[in-house]
Structure P
């Protein structure tokens, strides 16, 4: 016999329950082998009239003794989704219909007799008797027509705690929820042992406290109604805080592949993003990251990715005049036109805005710059040498009305910032994981750099159709300019066509949503993640996401990595968790980084 069996079946010589402490470890040794039951059994058990002591935990078991006349759909949901540790067992024993109908005839006759007796005595009609008679007749008809069946139902609940005070508090909470629905519980006094065995996953109904329910009310106890938000494939985003189930999703199976994350600084948004990246890489997906704070460098090194530091002194250069090869179904004219439009947007940011006249001059100058290199809609773009910014400056200088534009452009071609843009592209993104870091780029140039890098990435994505995820951290930088914000929205809208998922992450919620492009980017994201928020932005988010006051305070009081996870119209409270190895790779906590670095130095020494 296993130790678990000994704990619950041990009797003294008189047949009474013996003190469990008399079961000594030697008995396991003498048995000669350990079973799984022995391993999972508690270290000790103490049986009390109202509860059991299972090792360091206390458990108390209850049974339902009474139900109301009507049970509404989902009445059991508040108990199932209660944020407590508990077990529930539902035992359903079918009753033979022929046997029930025979008993019903007797019961109907009894109730009918009582009604007639009261009428003969001239007493006032009893509403309870009339209702009982109608219910019995209706149920008998349903049983005879095989529309319903009758069952003996036992509903048992075991709650766990570290102290009797904690159990009393949980008991009071559960009772108040159920009694508000006219469902009454009782503790299994002097039957706690049988009650606990009844909720173990062994299918043994030892309490045998049953209520008769027909099919309709029985269906209302359906237990699988918790706030699950998951699919049968994808990566693990976190744990459902309602019921500890897993939040699993594949963004590439949704209506669009985009996500957006809002969180205050230090709330764990980059941690969550890095965790998704690691897990996404395992599913044959290429990942590209725009990193404004140099937070993804170690992750790129650890996963064998490529890391490009984009700055004025960087050896990595991107030529904005590069042209992608047209894909099937695209013409050279379409590609050239699209690139010219994007270049006008880049120059609008670089030159601090353009008048309508200057806009037209820039547009014409770009076309002539390409023509200078014999590039036109009929050219084979796979074998060209694209022009440089200095070529564009030369064309612009020869155009009437271009003098002011040339003066403003000089700092990018011959001045302080010339090293960044006026060079041929030498960046190769042929890798599973690519990171572009913009931390060392001057703040004034960051919007320009982000636009140029995303434009380059977009051209590379259009060239080859692959499953890709583009992560843009601190996206509020791109919302500062209408052109960069517009380009970000076009990525969100057009990405699905090229098998691209866009993950937008920002801490400055108000600046992001103030932009006319902020809300459209949000609505074009199938997944939305809200982590811990600041008091200043929570009211705006509450209106946009239709949050309840409870959800609002949950976001204000959440710990790092906790918040709300939205997919479509459904959402759950989520806790983002990582394994030890993942945590060591992706952490951005300075204290942890220093500790890891110190450990490496010691090992190297």
Structure Q
């Protein structure tokens, strides 16, 4: 039976809230029992996948295997890939795609696609730079601090076990980095320097020396004290827990960091004097092409992405010129950029008072947007959102703001993180756009709504495709303008600055990795076309060097979402409903861009 467009839209919305019991009973649409059976199969498969990934379990707020980390060895990666091959083969054997309903076919196709993506990821596993600034040396302590929840003495026992396992786990990562280096795969020299500095931060303070508590040790004390406050243990037991954490840190973790530091310092001499892109690595061109496919979920080539970036930079520059004239600045656009980078009015004080003021401004923008969300969206997320400064041990001047999802059970809110080590690298005219991107209606809203879906396989609540997720977050920066936000013209210019930043990424990322651009070339192009502070620009460019392709996902995704919206508006005319469009985009979780296009096309094609 073909649904009308209105019925299709309502069915999509209601399916998001359909109870699992109803689904199991067969109320699952065209595919009937086959759809329910596929969902059950995929849910069991996702549970099996999670059983191989203790860190993912913790990230979801669950406590199974809470005393260990995910095995990062190559052998474990091959075992996970072999499992996925077998599971997809079993799915294809048991289920005929043609017998499934439309949404079940999407789940089927996405699960099969994940095997293709896993094949590519595993194939190029040794090409990734393990110990860049976001590597396990900083990521695992951050994971313990922010995601390992302690509600009971057993949770604290697991925490102690994980601290003890940190050193051996880092050693496995180090062996992988050494193997890659032997193949001629080394991260740029600046990344070695960054990690040397970070290791210094991570191994300073008590219990390593007589300074203030190390961030990990302070977290252990806080979590143990929380058990005392809750009446779960007494003070003596808390002291015993923190003593065991201290012993694990000094007995196993510190030597592991020492081994990592020694290797970073020794191998630094073999790194290129000037950073080079992925194209300079063994089989680098094929590696970069694979990363573009993984990140954009499209078949766009490096040249196509580069040309799109050049076109978008030109378009946005024209909008900047018009807004500059409205503001009344007399001078060239490049001179206006210098003014924005240097004038004190656009920066809070570089101290704790200024940082608190920055966070307060972010919270105010969030509150203003939250009140207006019902104008554009029929459903709002239940999960809470907080704004937080990045922890000192991993903070970087000019580092990009980012989002950490809430726990599925509501025990941990979504977190919008801001780097405030140097407030001169975080201008106030960018706060508003950053808030909409990371919070509402950007990452927090999209991811929280996906997590809160019912009536769909569990994996679809938790997988994240960068071109979709980052494309959505960039799309809503423009949507906020359409809603009447950015009333301060400088904030509006900051919005354009953020959009041109993502267009610049298309040019610079492909320039570095496919066209052999130097860091100086990338810096010159970026600086000539962006008002961002030089410190932030340099940080961004170095991010592109160590994560090939990732930066292209934002603008590619945004352009596709905008094109789909225009396609729907043109096809539907007066019948176009933006709330329904947003439900179509958000209603089934993160998906590859071709899947999103198919969903919009189904809506358009449904009879009036």
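Taken together, the values in this text are just the output of simple stated rules run on the coordinates, not laboratory data. Only a predicted model underlies this, so the values are computations on that prediction, with no experimental measurement involved. Cβ atoms are built from the backbone, for glycine too; each structure is taken alone.
When percent of Cα pairs over 20 Å apart, for residues 356-419 alone is calculated for each of the structures P, Q, the largest result comes from Q.
In this comparison of P, Q, the computed figure 1.7 for distance in nm of label points 7 Å out along Cα→Cβ at positions 84 and 172 is attributed to Q. For which of P, Q does helix-only ellipticity at 222 nm (-39500 (n - 2.57) for each DSSP H run of 4 or more, over all residues; to 500), calculated from the coordinates, equal -20500? This value belongs to structure Q.
Among candidates P, Q, the computation of P(r) over Cα pairs in 10 Å bins from 0, in percent that gave 3, 13, 18, 16, 15, 12, 9, 7, 5, 2, 1, 0 used structure P.
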